[in-house]
Structure P
Amino acid sequence: MAAADFWNNQEKAREAVAQLKALKALTRPLADVVKAADDLPAMLELAAGDEEFAGEVRTEIERLEHALDDLELKGLLNGPHDALGAIVSIYARDGGTDAHDWAEMMLRMYTQWSQKNGYDVTLIERQDNEEAGINSATIAIRGPMAYGYLKGETGIHRLVRISPFNSEGKRQTSFAAVDVSPEVSDDIDIQVDWDKDVREETMRAGGAGGQHVNKTESAIRLVHLSTGIEVKCQNERSQHQNRAMARKLLISRLVRREEERREAESAARYKTQAKVGFGSQIRNYFLHPSQRVKDSRTGYLEHNFHNVLDGNLQGFFDSYLKWRVKGELAGAVGDEE
């Protein structure tokens with residue numbers, strides 16, 4: 001980074017800065033724990049004759065235990081793409097207007113989590129619904145281990161509440177789908193023949209405002225013919241920029257598909273199957289008859305619905321990481337037996 005020409009290639013420079021942040025997110029807390037542990041013997045010796053200071057030592061030990069737990073969880077983020085940024089797409093599914101409103105609530109939830117944890121959020125694509133909420137949206141979340149934390153969010157999220165769009169005040173169940181892919185660099189080893197493997201469509205960008213919105217065919221949709229994967233980008237100012245971003249999104253989806261294939265092979269070998277993908281209902285959010293949010297894979301439960309929707313998701317992320325490792329270890333032991 002000290003090189004004079006470091007910022008000549010801004011894309012590569014940003015990748016280097018992101019890599020540095022990811023490394024520091026591990027090395028800084030590790031160095032703090034090691035230093036604090038080295039100081040403990042002297043602190044314990046002083047605490048032997050000072051009850052007030054002994055209380056401070058107990059507080060420090062609890063802090064160290066919490067820091068160690070956090071480091072152990074970060075140590076589980078060891079997948080090939082876990083340190084990268086995340087491309088998060090949210091789609092309204094069954095449930096009518098409530099589903100569109102629910103999709104927008106989830107967009108806010110992930111944005112709130114990102115901002116609270118110091119991640120950068122960039123809106124890539126958003127399609128508003130005519131009545132309320134959104135049809136779909138895609139955001140890029142950039143920061144240390146963003147994909148590692150968020151990849152377990154892929155799947156169906158179910159909301160149960162009294163519908164604000166129903167004049168009779170009836171309970172409504174609605175669904176939103178989340179798809180998370182790693183934000184990969186341009187030099188990733190995925191070969192795509194853009195002329196033969198991909199169908200490109202241009203259209204006018206939808207949405208309110210903007211000099212070019214609804215005036216020129218700047219929006220781009222790409223369809224990968226062999227897999228059926230479809231991406232769309234309309235938020236950039238030009239067709240060229242939208243095409244570049246759409247290609248990056250498509251590559252990210254193909255990378256995640258390959259990662260899921262490897263995980264499925266591993267799960268089959270260990271005789272377990274991770275519940276991921278659009279066909280799985282991974283989490284239930286209840287506002288009626290009582291407030292609670294429960295992950296159907298890990299069993300992790302939060303009773304404060306609004307706290308979760310305000311972006312306090314770390315408990316779900318941590319429980320998912322532990323659940324995945326526990327399943328892999330149990331499968332490996334069974335395979336050896």
Structure Q
Amino acid sequence: MDHAGTTGQAIRHFHRLDDLNDRQIEDVLDLAARLKRGVSRTDLAGQTVGLLFFRPSLRTRTSLEVAMHQLGGHTVNLNAASDFWELEARENRTMDGVAPEHIKDAAAALSCYVGAMAIRPALLGKSWAVDRKDEQIRSWMQHSRVPVINMESALWHPLQALADLLTLRETLGELKGKKLTIAWTQSPTPSSPAVVHSILMAALRSGMHVNIAHPTGYDLDADVMEQANSLAQTQGSRLETGLNLNDAAEDTHVIYARSWWGLESYGQPSLSAHQSSRTTGWCVDDRIMELGDNARLMHPMPIRRNLEVSDRVLDGPRSLIIEQAANRLHTQKSLLSLLLRQ
């Protein structure tokens with residue numbers, strides 16, 4: 001998505017993977033592979049990226065900080081819980097509530113200091129219809145005068161998708177025609193479906209066949225699934241959803257495990273807890289892995305051991321979780337270079 005900056009040039013934002021065309025994705029992955037082999041670059045010497053976290057982070061924060069350092073640049077790291085305050089995203093509001101500042105003013109001011117901003121927005125957690133609009137990250141993109149990078153909104157996590165694509169290519173080679181199973185897993189602290197939405201679209205865009213396994217009541221976002229079905233048809237791929245874990249894992253090449261909220265009960269803790277308590281057996285273990293075609297295990301982490309995935313699988317030769325984490329650094333270095341070198 002582009003907006004006109006103060007110089008009249010287009011500002012490229014990165015909200016979702018679709019903000020990169022096929023050639024740009026190839027460029028990011030090719031450069032990431034070279035960087036991973038040890039190619040040294042200082043493309044961003046003198047550049048600064050502001051990292052704004054409205055939710056906690058481990059891998060995203062660390063990998064972006066290290067990425068900028070290795071490219072010769074710097075980061076300014078701000079956390080809403082300790083370094084600043086709540087910000088208003090809605091337009092035309094009389095600001096007599098908790099937020100003392102509007103995103104439009106914060107974005108304009110920070111644009112004077114940094115060459116790009118990476119945002120992990122807060123989720124209200126009361127209504128999926130509200131949170132799925134990604135209102136905060138869209139407001140930052142609208143009012144920023146420098147590129148904005150999405151570090152995981154309610155709907156998308158494109159940084160994870162880039163690392164996942166690199167991991168899949170390293171493991172499987174050509175992706176077209178290969179099978180990916182996205183498996184819902186049990187957790188008392190499920191996440192937004194952002195990661196799953198992003199790997200789903202990335203896999204289909206690469207020509208993979210995708211099975212999605214989940215219990216009743218854990219369907220993914222309806223609009224995203226509509227886009228996914230359309231993309232699968234365009235790419236000549238198969239997309240099946242609502243499968244049980246056994247059927248979905250049959251003959252698959254990769255099982256991508258992840259727990260996500262039931263969107264039907266989103267914002268209703270009691271109903272959500274009741275719904276979760278009725279789901280058992282959604283753990284990826286050796287038996288599930290054996291159903292695949294020499295299947296490998298992926299998970300974006302954090303991961304609850306022996307609840308989402310067994311220790312034997314996580315610590316065994318089929319697990320790719322550390323490779324995924326490592327590839328966050330290389331793909332983000334490549335992306336930052338693409339966005340900011342100009």
Can you spot which of P, Q the value 22.9, 78 was calculated from, given it is Rg and Dmax of the Cα atoms in Å?
-> P
Identity of the structure behind 1.00 (criterion: FRET efficiency 1/(1 + (r/R0)^6) of positions 93 and 253 (r between Cβ atoms, R0 = 41 Å, to 0.05), calculated), options P, Q | P
Kindly point out which one of P, Q the value -15000 was derived from, the read-out being helix-only ellipticity at 222 nm (-39500 (n - 2.57) for each DSSP H run of 4 or more, over all residues; to 500).
-> P
Given that mean count of other Cβ atoms within 10 Å over residues 13-20, derived from a single structure, equals 20.2, which label among P, Q identifies that structure?
-> Q
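Bear in mind that the values in this text are calculations on the coordinates, not laboratory data. What you see is a predicted model, and the numbers here were worked out from it, not measured in a lab. Cβ atoms are built from the backbone, for glycine too; each structure is taken alone.
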